Structure P
Amino acid sequence: MNVTLDFYEILKKGGGLLQFRINDFIQQQLNSTSAIHLVKDHTGTLTKKIEKVQNYVERTAAVINLPTKTDLSNATQLILQSEEKIDDLDEQIYDLQVKIQEIKELLEELAIVPKDTATNASTQEEVMSALQQEMHEVKQKVSKQKKRLVKLQNSIDSSNKEQ
């Protein structure tokens, strides 16, 4: 029993010493200017190779009709822009409805509401309501597409990490 404890104690001390020597060697190599120059010289070629691989992946994905990270990024940007435009249109429709209501109330106060104007106002209100409903539906569809793109982006990211 004493022999095995001594063996493990020696192994532990030897492992610690070996780890210290390896760490010291790595530190010396990292501090040497030759290693820095070597890395500096090969960074350009490595960058070019990475760009070639990315270009190859883009072309291959286009051939097999798979979206790339760039495609998903562009699609996400378009979705965000669409959402902003839809929100702007929604605000404009709301403002128009408020103004139509104010005009209608003003005409009623003046008691000169011709039948055509009243009919026109109600028709415009119906159109505005329909537009608002359509905008709401478009928002929902855009939101669904955004979620699908995010899921696809996450699956591509996870498959890239696995590789």
Structure Q
Amino acid sequence: MPISSGFMKKKEKNTVYFKETQPVSRFWIRLLLLFELLFFSAIIYRQLFMGRPFGPRPVTDTGLVVLSLLLTLPVVVLFFMKVRIKVDNLEIQYKMVPLGIFKYHIEKQKLKSFSVETRKAGSAHPVQGLLFQLKGGKHLFLPSKNPELFYKSVEKMVKGR
């Protein structure tokens, strides 16, 4: 029979109350991507296929292709950006994908208050989600397709049911 050590804690089992992936696609991101693709396509076509260099001091053909890829890649990443949210019995986790190498989390002890909010964010389509006020005084807004279920899940987490 193994000897039990007092240093070993029983790990609390995580129960997932809410899970959601929400795209962060905005009209201005699509417009910027379209503009960049059209702009660089026209320049590459003119310089590579028509043989007419672009500008008074043109860059090499390889440099032009590399430059256009380097400047377009960040906008493409923004185009595919998503927010992943998970609420379990211990904390709220959120992560920005595909750039989200770090998971952020809010432990239930750090929450001061939370409420369902609607944000306009400069667009015709308002974004709904939860606004969290943390004990340190910071505010955090997490978007959701189903803010009522998100709210109930956070409420369940805080009450510990």
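From P, Q, which structure was FRET efficiency 1/(1 + (r/R0)^6) of positions 71 and 87 (r between Cβ atoms, R0 = 30 Å, to 0.05) = 0.75 calculated on?
Of the options listed, only P reproduces it.
For structures P, Q, calculate distance in nm of label points 7 Å out along Cα→Cβ at positions 95 and 151 and state which one comes out highest.
Once distance in nm of label points 7 Å out along Cα→Cβ at positions 95 and 151 is tallied for P, Q, the winner is P.
Comparing P, Q, where is FRET efficiency 1/(1 + (r/R0)^6) of positions 31 and 79 (r between Cβ atoms, R0 = 30 Å, to 0.05) highest? Mind dumping the intermediate values first?
Values: P: 0.05; Q: 1.00.
Top value of FRET efficiency 1/(1 + (r/R0)^6) of positions 31 and 79 (r between Cβ atoms, R0 = 30 Å, to 0.05), among P, Q, belongs to structure Q.
Of the structures P, Q, report the one carrying the highest value of relative contact order in percent (Cα under 8 Å, 6 or more apart).
Greatest value across P, Q: structure P.
Hey, helix-only ellipticity at 222 nm (-39500 (n - 2.57) for each DSSP H run of 4 or more, over all residues; to 500) derived from one of P, Q reads -34000; which structure? Don't jump to the answer; show the numbers that get you there.
Details: P: -34000; Q: -10500.
Of the structures listed, the value fits P.
Taking 23.7, 83 as the value of Rg and Dmax of the Cα atoms in Å derived from one of the structures shown (P, Q), identify that structure.
Here the read-out was taken from Q.
FYI, it's all coordinate maths here, none of it is from the lab. Please read all numbers here as calculations on a predicted model, not as lab measurements. Cβ atoms are built from the backbone, for glycine too; each structure is taken alone.
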